[in-house]
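Just so it is clear, none of the values below were taken in a lab; they were calculated from the coordinates. Only a predicted model underlies this, so the values are computations on that prediction, with no experimental measurement involved. Cβ atoms are built from the backbone, for glycine too; each structure is taken alone.
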Structure I
Amino acid sequence: MVQSSHSQTQFIKYCLMTVGMIFCIIGLYSLLAPVDLKIDEYSYQKSNFLDSIIYIAIGLILILTNQLYLNHVRIVSLNLERLELLDSDGTKEILHWDKVESLHRIRFIAPPVYRIKIKNTGESFVFTTEHSQGKYLQLHVPFINMIFDYSAMSKEIKKVKTAYQI
């Protein structure tokens, strides 16, 4: 069985919350202690109430978005026979491939992230590949970011997709 990376899963799970908290802290700091903003090379202006509210609003939106999608990021183990979804509380949910509606890679995100959708419930989950140090190629072309996945999990996913017609 190939298992997804714990560290990458935790990073994806809590990235928006961390950035949102940083925005909220910057907004609160500029609200309590206004800073000088440079307008041009000769004039300065103190930060105002609106600047602080914008930072706090962006932070709260990011934190709420993270809370909305927090349970959709899972650690996954898979092979040709079954799929195991590991919850954040440590319980495993074992699914067979005939219960999977779709399985595809989310484009333009590095490290490679996959999305799986279950047939009966309609739930969808997001997971990463195993530790991807040197196992994917990322090309930065103007206006597009191309990612090619060469990990063992992507090879296993390709085998499963051809075997079960997903």
Structure II
Amino acid sequence: MIQFSLLIDEILKEVDMQTYYAGESKKRQDVDADITQTSSDNYDELSVFMDTALNDVSGMLLKRTRSSSFTQDEKSILCSIDPFTVKANAEYISNLLKKAIFDYVVNYIVYKWIEMVKPEMAGLYFQNIAKLEYSVIKYVGMLSGHPRRRATDLAGI
């Protein structure tokens, strides 16, 4: 069983930073671009997006691990992952997986926030979702190995 925690304050601080720079970088072209910037006033709305992102990650882990769970309290998210096999360098890979999940959750929250407040700016963050999703799946595969598939005759073809 591999466990690590993600601090909610760190996630929201990274979201704040990314939305701040997204708004500041577009201010010269659009004076209303600073509407993308989040603050602690928005954390209730952002927590809904965080829950959705964690559900997405749970789906990514579903068939790639024996079990996985995300337990959330007011300060952190405890991630528990039970891989099929534990590799020798599991600690190193779990650190990579932790960072990949963190990046996915942050990008997803930023994407959904910007899509809500300034949809024309959301495209860049939407493009990052597939790449970050692949990173999570890649590190889970490195940690847990690939499931063995039975040979098939492809339904008689």
Structure III
Amino acid sequence: MDERESAFRTYFELARKKTRGAIEGLNKQFYAERLREIWSAFDGFLGWRFFDPNTQKKERENFVKKYQALFIGWKMSDQFKESLIKLKSMSPVTNMKTGKDVVLNDTSNLLEILDLAYAVRSNLDHGAKDLQRDDKIGVRNRELVEHSFKVTYEILEKTSVNEGINV
């Protein structure tokens, strides 16, 4: 098995198991671990099926070339739709690594959705999302992480089915 495939399968299964458990309401880091896991799975999948030696952005673009038309026709859960609307309302998100704003204007644009969720994941991993704060910023950060996880998870789940990958 390809190492990227193995990473995809491992991290997707970790994220899936945790989506079925009870939500720990007082744990402000609850979705942070899940977002990291689902993006580890997604990065593994992209490297496995859409590898590009230049950038992860290019891998996402290659993925979108194949999946944009299919994405429009997928029946998504109410949770996905609600999370997508929430992410759009909280857009833009400044990618703290590049300093650029990532905007979600079109909820049917798969690349915009993935780029926004990726920016949230990147900010989380690079220390620019403080989830422990009890103010408006902390609440926003936690919501961005939660909804980015939910959207990314469902996209990757639908993709797995489409690819015939049994995870």
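Structure values in brief
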| read-out | value |
| --- | --- |
| Top of I, II, III by relative contact order in percent (Cα under 8 Å, 6 or more apart), largest first | II |
| Source structure (of I, II, III) for helix-only ellipticity at 222 nm (-39500 (n - 2.57) for each DSSP H run of 4 or more, over all residues; to 500), computed value -23000 | III |
| Source structure (of I, II, III) for mean projected area of the Cα convex hull in nm², computed value 13.4 | I |
| With mean count of other Cβ atoms within 10 Å over residues 31-38 derived as 16.5, matching label from I, II, III | II |
| Which entry (I, II, III) yields the derived value 1.8 for distance in nm of label points 7 Å out along Cα→Cβ at positions 47 and 95 | III |
